[in-house]
1. Can you rank I, II by distance in nm of label points 7 Å out along Cα→Cβ at positions 19 and 35 and just name the one with the largest value?
2. Which structure, out of I, II, was helix-only ellipticity at 222 nm (-39500 (n - 2.57) for each DSSP H run of 4 or more, over all residues; to 500) calculated from, if the result is -1000?
Structure I
Amino acid sequence: MQKEVYSLCFMCSVRCPIKVNVENGQVVWIEGSPHVPGIEGSLCPRGAA
């Protein structure tokens with residue numbers, strides 16, 4: 001079963017919103033939240049690490 005979970009990135013003090021795709025209890029993909037102006041689905045290098 002696949003689901004989308006919205007959370008925050010804790011790699012720095014900014015706390016950017018992220019969207020996490022989870023399948024069978026395992027993280028399969030992380031991206032920036034598409035609902036936040038200025039971020040539009042992207043992650044910084046720290047968040048992508």
Structure II
Amino acid sequence: MDFVADNPFNGCHIRALTVVDNFSRECLAIHVGQGLRGEDIIAVMAR
């Protein structure tokens with residue numbers, strides 16, 4: 001699980017939550033939004 005943040009040219013903040021299996025290197029989930037709350041992370045992990 002890792003967070004990636006970026007500020008594109010228009011100035012809005014974008015954050016991405018990526019969930020990757022360390023053994024197989026398979027991406028299990030990607031969730032992108034302007035702000036990630038705890039509820040968002042719990043929902044992604046519950047999938």
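1. Result for distance in nm of label points 7 Å out along Cα→Cβ at positions 19 and 35 over I, II: largest is II.
2. It must be structure I, since only it matches.
Every read-out reported here was derived from the displayed coordinates using simple, explicitly stated rules and does not represent laboratory data. Computed from a predicted structure; not experimentally measured. Cβ atoms are built from the backbone, for glycine too; each structure is taken alone.
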